[in-house]
Every structure is written in C-alpha cells, then in structure tokens.
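Read-outs throughout are calculated quantities, based only on the coordinates presented, and are distinct from any laboratory measurement. From a predicted model like this one, the values you see are computed outputs, not experimental measurements. Cβ atoms are built from the backbone, for glycine too; each structure is taken alone.
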Structure P
Amino acid sequence: MLKIIASRQNIRIKNFLKLREKSKERKNQNCFIIEGEIELKRALIGNYKFKIIFICEGFENIFFDFKNQVEEFIIIEKKLFNKISFRSGSEKYLGIGHTKNHDLNNFKLKKNGTYLIAEAIEKPGNIGALIRTTAALGISGFILSDPLTDIYNPLTIRSSLGAIFNQSLIICDSKSLIKLLLDKKINILSTLLNEKSIPFKKAKYSKPCAIVVGNESKGLIKSWVSNSNQNIYIPMKNNIDSLNVSVAAGILVQHALDN
C-alpha cells in the first residue's frame with residue numbers, strides 16, 4: 001500500500017516546491033524536479049535515479065518496472081496534485097531525481113564526431129531546445145560552456161521534452177574546453193559575422209568538428225573567435241538579421257552531418 005499525501009505542508013511536498021523554485025536548492029541537494037510521463041520515462045531509461053516519484057490519486061503506477069531506480073513511490077491527493085504541478089490537469093506524474101556529473105572529464109572524442117558547443121546561453125528554454133535539436137539529429141555530443149542558467153531548471157527539462165536525459169552532455173568553462181579542443185586537433189567552426197567569416201555552406205567540416213554558437217545578444221567571446229579554424233555565418237533574406245539560437249544550431253549541425 002502506497003503512502004498518500006493530502007497536505008501542502010507535508011515535508012516532501014515542501015521540498016518539491018523548494019526544488020522547483022530555487023536553483024541554489026537544486027545544487028545543494030544535487031536534485032532536480034520533473035513532470036510528465038514522457039519526461040520521466042526518458043529519465044529512467046537514461047538510468048537516472050529518483051528520490052521520489054509522485055503519482056496523482058486515481059492513476060496507476062506505470063513506473064513499477066523501474067522500482068530499483070526509485071527510492072519511494074507516493075500518491076498525492078488529486079486536488080493537491082493539480083495545485084503543485086506545472087501543467088495543472090494534464091500530467092499525472094511528478095518526480096524528484098538525482099543529478100548526474102557532466103564535467104569535462106567525461107568527454108569522449110569520437111574520430112568522426114560532430115559536436116555542438118553553446119557558449120553563455122542564459123534562457124532555460126533555449127538550452128532545452130538546443131538539447132532536443134541535437135538529440136533529434138543524432139549528434140555525437142552537446143557541450144555547454146559557461147552557461148548562465150541551471151541546466152536542471154524545470155523549463156530546460158520541459159522544453160527538451162526529456163531529451164536532456166538521453167543526450168551526451170558536458171558542462172564546463174570555455175578556457176578549459178578550448179584547450180581540450182586544440183589538444184585533440186578538433187576542427188572548430190564558430191558562428192560570427194565579420195570580414196573573415198564565410199557562409200556556412202562554403203566551410204570545410206572535416207571531422208572531428210565542433211560548431212560553436214553563442215549568446216543571441218552578445219555573441220561569442222573573443223577566445224572562441226581567435227582559436228577557431230573557420231568563422232561561419234548563415235546568410236539570410238527578407239531583412240531578417242538573426243535566428244533563434246536553437247534554429248541556427250539545427251541548420252548548422254544538419255549541414256555538418258550531411259558533409
């Protein structure tokens with residue numbers, strides 16, 4: 001018989017809400033929160049461990065097969081569940097999961113690999129969209145350098161549709177990453193519009209290669225530009241001068257994979 005929670009004052013519910021609202025709390029506890037059947041399944045398949053999975057009253061425990069990865073299953077009374085969930089009424093499962101280590105020591109170079117590097121991205125939704133895009137295209141790995149937001153922000157998880165749990169992901173500082181790329185002789189293509197930049201279709205995508213995109217408002221820091229093998233840009237029409245970073249990344253990555 002599973003435990004049933006009906007009060008917002010329950011210690012587990014209070015902790016869930018704390019983790020949802022505060023990045024500092026997520027970092028201190030090395031935990032994240034997640035909502036939705038699809039996202040939870042992808043996390044469990046990605047071998048993430050869970051402290052708790054909450055189930056809305058009246059719905060079955062569809063995650064029982066993953067019981068070895070879950071410390072506790074708890075039922076939440078329906079009215080309370082709808083109050084604490086992001087998408088009130090549309091999802092019936094919530095979870096508190098344990099984060100993983102994404103540091104540079106986990107980087108594994110593939111001889112013919114294509115990598116995407118995103119530098120100083122600040123919007124959780126953009127990071128989630130980048131992860132989802134790279135996962136869909138089957139890229140070798142996605143690297144966040146000097147991110148300006150928490151990778152386990154609930155908005156990142158939601159916009160990635162759970163792809164964050166199945167994509168090869170590294171988080172590090174730009175200085176260390178540039179040194180590693182140069183040491184490994186990886187072909188670096190940085191997105192930049194200046195007199196030396198070339199249209200992306202004219203660039204050489206010799207493998208292994210890394211495509212670098214930056215903050216939409218500020219662009220890339222100088223060290224990326226000065227250490228790149230090629231600086232590239234996407235030609236645009238109809239007086240459009242920029243694209244969302246995930247859209248631009250998708251265009252560049254697909255072209256690199258095709259070449």
Structure Q
Amino acid sequence: LRLIRHYLHSSRIDLSHINICSKMSITTALEFETENGKVNVMLRDIGSLEDFGPEKLSHEDYEAIAKADYVCVFNWAGTRRYGTELAEAVFSHAKSRGKSRTYYDTADPTPNKEKADQLIKQVLQANFLDILSLNENEAIFYASRLGFDLAQAGKPGFEELAIGSARTIAKHVKARVDLHTTSFSATFTGKNETIVPTFKVPVLRVTGAGDAWNAGNILGEILQLSDGARLMLANAVAAYYISNTAGRHPTRKELIKFCNKLKRRL
C-alpha cells in the first residue's frame with residue numbers, strides 16, 4: 001500500500017477500496033531482442049490473487065461500482081479460481097445498479113484455458129459487457145474457441161490473422177472489440193471497423209505497453225472521441241511509454257508535446 005501511495009499520491013484518488021491480501025502477486029518480466037524486435041517473457045507468482053473472488057468485495061466496494069461512470073476489470077488469467085465469477089458479479093452489478101460503461105481486459109487466457117469457454121459464455125457474450133480489449137494472441141485464442149478455423153484461414157500474416165480473429169469475436173459478442181498490436185490498433189463492432197497504425201518510435205521496452213494503451217483508450221472513451229481519434233490517442237500514450245528513457249507515462253502536457261514532435265516528423 002505504501003508503494004501505491006508513492007505513485008498515486010493525488011488527493012483525488014481514493015485508495016480506501018484497495019484490498020490487501022496475505023500474499024503479494026509478483027510478475028518478473030524478461031525482455032529479449034530478436035530479429036523481429038523486442039519480445040517479453042513474463043514469470044508470475046499470482047499469490048493470493050488466485051483465490052480472489054466476488055466475496056472479497058465489501059458493501060462499500062459494490063456501492064462504488066454502482067456509482068462509477070466506468071467500471072474496468074483486468075487480469076482474468078491471474079484470478080484463476082474465481083475470475084469469471086468476479087467479472088460477472090462486478091459487471092452485472094454495475095449495469096443493474098448503475099449506468100456504468102464496462103471495460104474488460106482478460107490478459108493472456110492460456111494459463112487458465114480450461115475455464116475459457118465458461119468465461120466466454122458467462123462474461124464475454126453477456127449483455128453487461130460494453131468493451132473487450134485484446135492483443136493479437138488473446139484475439140486468436142478466443143476466436144479459435146468461437147469457431148475461427150486457423151487451418152482454413154490459410155497462411156496469412158500474423159497481423160491479418162489477428163484482424164480475422166477480432167472480426168470473428170465481434171460477430172459472437174455484443175461488446176465492442178478493441179484490438180491493440182505492435183503495428184496498429186483497431187475497433188470492431190458487428191457493423192463497423194476502424195484501423196489506425198501505431199507511431200514509429202524507438203522501442204525501449206514492451207512490458208506494460210498494453211496497460212498504457214488501455215489507459216489511453218479508456219480516456220478517449222470518456223472524452224467521447226471518434227473511434228479513429230480514440231485509437232490514435234491510445235497509440236500515442238503507448239508510444240510515449242515504450243520510447244521514454246525512464247519508462248514514464250505522460251501527463252497531458254507531455255503527451256501534447258510528444259504528439260507535436262511526431263507530427264513534425266511526418
């Protein structure tokens with residue numbers, strides 16, 4: 001909690017709902033240079049997160065959920081035992097007791113793949129989910145569970161495979177599907193799609209890029225930007241983070257300055 005307070009020291013942020021469990025969840029990220037750029041390997045000890053479920057939320061937590069404009073749940077893969085139940089409880093409460101927009105990023109589902117079909121049926125295809133955020137690997141995994149035949153898709157490039165997967169998911173869920181990749185980001189609904197290329201910047205790190213992208217995407221959603229503008233904002237937030245020498249996330253002024261610098265390069 002002291003560490004969180006160190007980084008989130010604004011008086012506008014309420015830390016009273018942080019749940020401190022007995023064993024910390026720890027991730028060690030290893031990054032390697034390859035001929036195709038940087039890749040990361042993540043080693044995890046999920047600790048008490050494995051057993052975190054809806055019963056861990058207090059009455060005050062549920063009240064905060066009901067009052068929130070946006071309710072976001074992350075890391076289904078880490079909440080291995082009760083992740084589906086947690087997302088279902090949080091999102092259904094947000095919709096039944098409030099007017100929240102709901103946002104979900106499951107993280108890599110493969111460590112808990114035996115429960116993925118239950119997650120798809122009870123959460124991803126439910127009416128209470130508004131936005132589903134995915135990277136390439138996650139999109140391909142969920143699409144394969146929804147009938148996307150990788151063999152019949154031929155041998156497309158990885159980017160084309162990710163787009164085809166996201167399109168498949170969008171046909172099977174009610175939520176908007178937001179896809180973020182190293183070379184582009186995209187939004188898919190049952191009727192429309194928008195694709196925006198990422199910014200060309202020096203890649204100093206890759207771990208955490210998806211989290212930065214989600215933050216920009218959510219901000220763009222709050223500001224009610226068009227799909228194209230929202231994706232561009234999310235791409236810019238992620239580009240700033242991966243190219244910043246100190247691994248910092250931008251303030252509003254820093255992001256504007258960063259975007260102006262990128263604009264001059266065009």
Comparing distance in nm of label points 7 Å out along Cα→Cβ at positions 34 and 98 across P, Q, which structure shows the greatest value?
Q
For distance in nm of label points 7 Å out along Cα→Cβ at positions 82 and 122, structure among P, Q ranking highest is P
Label whose coordinates, when relative contact order in percent (Cα under 8 Å, 6 or more apart) is calculated, return 19 (choices P, Q):
P
Out of P, Q, which structure matches -9500 when helix-only ellipticity at 222 nm (-39500 (n - 2.57) for each DSSP H run of 4 or more, over all residues; to 500) is calculated?
P
Identify the structure, out of P, Q, from whose coordinates Rg and Dmax of the Cα atoms in Å was calculated to give 20.5, 68.
P
For distance in nm of label points 7 Å out along Cα→Cβ at positions 106 and 210 computed as 1.1, the structure of P, Q it came from:
Q
FRET efficiency 1/(1 + (r/R0)^6) of positions 74 and 250 (r between Cβ atoms, R0 = 35 Å, to 0.05) - structure with the largest value, from P, Q
Q
Can you say which of P, Q returns -0.98 when log10 I(q)/I(0) by the Debye sum over Cα atoms at q = 0.26 Å⁻¹, for residues 138-177 alone is computed?
P
Entry that produces 0.95 once FRET efficiency 1/(1 + (r/R0)^6) of positions 42 and 130 (r between Cβ atoms, R0 = 30 Å, to 0.05) is calculated, selected from P, Q:
P
